[in-house]
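Structures given as structure tokens follow.
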Structure P
Amino acid sequence: MTTTAQLERVEAPGSMLTHTAARALAVLRISLGFVFLWAFLDKTFGFGYATPAAKAWINGGSPTKGFLSGVDVGPFQGTFHSLAGTTFADWAFMLGLLGVGVALILGIGLRIAAGAATAMMALMWLAEFPLAKGASNPIVDYHFVYAVAAIVLALTYAGHTWGLGRRWAALPLVREQRWLI
């Protein structure tokens, strides 16, 4: 016979998540966080992977100029060209990369991180506008997958496993303002 307590436990949000699934989500969270953090570090210091040292942000390079000025398709081409290399675009992009990367790695503020990651990925998708390029898949590319992954991580409380999510959620401000989870 099933007790009421057992039924409540099964119906509670997240109750069907196994320990293995929670660990897999933690690996996904940390990995995706490192994708964002690495982009920030490489663009800041020019390690020579995507950004050569001469074009590093600390050497006067612009993290957005090359990408946004190279937008050659889509209805927002002019908008992205006008943003390329601006102080606002550089700082917003770099703070976004850093914030999302650190939040995902630490497992804190995942709802905000997911929103920021989704906004960044949507803008980058629009800048590359795969619908106009005849891409192999014009809708579901890595921008879409990263955004969906960030959302799933936030919705499954992935910061609770191998992260600081539980401690973050217990903070008085976060308990009062649940959107900060």
Structure Q
Amino acid sequence: MNEGKNQFWTAPNQLTLARLFFIPFINICVFERRFYTALILIILAGLSDGLDGLVARLLHQQTRLGEYLDPIADKFLLSSLFLVMSFRQMIPWRYTVLVFSRDLSILVISAVLFAFGLRDFRPGIFGKINTACQIAAVFFALLVKVNSSEWIWMAEKVLLYGVFAFTLSSALQYVFLTGQRLRKLQTK
């Protein structure tokens, strides 16, 4: 238990918790159409995301808690933003449904596999690209509300297509990688 407390108080995990703290405020700003403030908060959340990994490596404070907490914070942020932005008709519902379907499927499969002893849930390259596309799509969907330049609108559309493509490809890659990991687990 003391080890868990020590992991909780590391600087990288505190940065991740700060990112979790930003989530309701970002969503409230989007819902209330305070897009400039939402953009600032998203940039701060993004900086904390990059900084927590850097600090963890520099200070040698990588923890098991951080391995789980960081992607959870990312998922909460992105999933809630997709939901709120779809309610506000900033992102078409088809993208939100696809993102939620993939994430819920992965969550359920991971829980079942965890119960059977599989603990390796690292994302593949398509999952990482998918997350980057989601972050960029949300950012540009907000930015277009602050600055409606054509290039920003086009970037948003291209990124949403990227979200669609990489959500599907990352789901397929996840199934493939999970199958490989299960086979390795069975041969031990």
Structure R
Amino acid sequence: MNRIISRIKTILLEFEVMKLHAVGYVPSHHIRRFFYRLFGMKIGNGSTIHTGARFYNPRNIEIGDDSIVGEGAVLDGRDTLIIGNHVDIASEVMIYNSEHDVQDSAFQAKTAPVEISDYVFIGPRAIILPGIKIGKGAVVGAGAVVTKDVESFTIVGGVPAKVIGERKNKDPNYRLGRAAWFR
């Protein structure tokens, strides 16, 4: 009986995610944000999610104030995903907090929370894996695959991501606030 109830819950969640996927193509970030909040995402003031974003269980996703999520991003809410304030996530970034355990004989999924601190920039097509913490002001280069925590104000890039520099401004205080209305 528990398996049946679990399967029904999974089907209902998949249906919800399908509806959110459709909402992701409405050409107004104001309308999209309304529906994302309605489905349980916590989205701070002035934050926007551009078109084509995909979600897995939106109830576990929290986005701070003045943050931008680019077009075609994947935000995984199967465990806690916290995105801070003034975070700029570029197009087609994938942030996962669930993956299959390749060592498990049943290939079961395992989850771990992801936390992205304030003033982080994540370049296009970067991939953040489960259990990662990205410190304040860090930069993840385009196409990087982040498999380990990133220290504050560190610049990482590559596959797997390695330190390639350091951000000189240790006291950022900018506002992003330039979301395109119809993207």
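Bear in mind that the values in this text are calculations on the coordinates, not laboratory data. Computed from a prediction, not measured in an experiment: that's the story for all the values here.
-6000 is what came out when helix-only ellipticity at 222 nm (-39500 (n - 2.57) for each DSSP H run of 4 or more, over all residues; to 500) was calculated for one structure; which of P, Q, R is it? This value belongs to structure R.
Structures compared: P, Q, R; top value of mean projected area of the Cα convex hull in nm², for residues 18-73 alone, i.e. the largest, recorded for P.
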